Structure I
Amino acid sequence: MRGLESNTDFLISAELDGRLVGFGAMVVKNSFWQESFVGYVTTLVVDKHYHGFGK
């Protein structure tokens, strides 16, 4: 997977009792306007049975 080998792309997973219930991806870019790095969430998926369980 391309994202696993990148210094600017990050992948994360959410597990509950050993079951995958969600995952997400983000990219970090150098922002000319912010004069720093900015992270953008590009993907966020949660199993519909677990919507609303976050705090």
Structure II
Amino acid sequence: MPRAKAIATIIFGSQGIAFTPIAVPSNQPQESSGLYEMLLALSCEFLQAIHKPV
């Protein structure tokens, strides 16, 4: 879910939309929180910092 949260934060956050993630039970293994997810989260923070609503 870390990847989904990061992507949602970028997409929704760039439009000024707040969201609350909800975990859904699954038999699938959890995503690893690796370098990709960390870079995605940092990109999200950067985009939110420079985003200027019109």
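We did not get these values from a lab; they are worked out from the coordinates using the rules stated. What you see is a predicted model; the values in this text were computed from it and never measured.
Just checking, which of I, II has the largest value of relative contact order in percent (Cα under 8 Å, 6 or more apart)?
II
With helix-only ellipticity at 222 nm (-39500 (n - 2.57) for each DSSP H run of 4 or more, over all residues; to 500) coming out at 0, pick the structure among I, II it was computed from.
Details: I: 0; II: -16500.
Structure of origin is I.
Determine which structure produced the value 4, 20, 25, 21, 16, 8, 4, 1, 0 for P(r) over Cα pairs in 5 Å bins from 0, in percent, calculated from the coordinates; the candidates are I, II.
Checking each candidate, the match is II.
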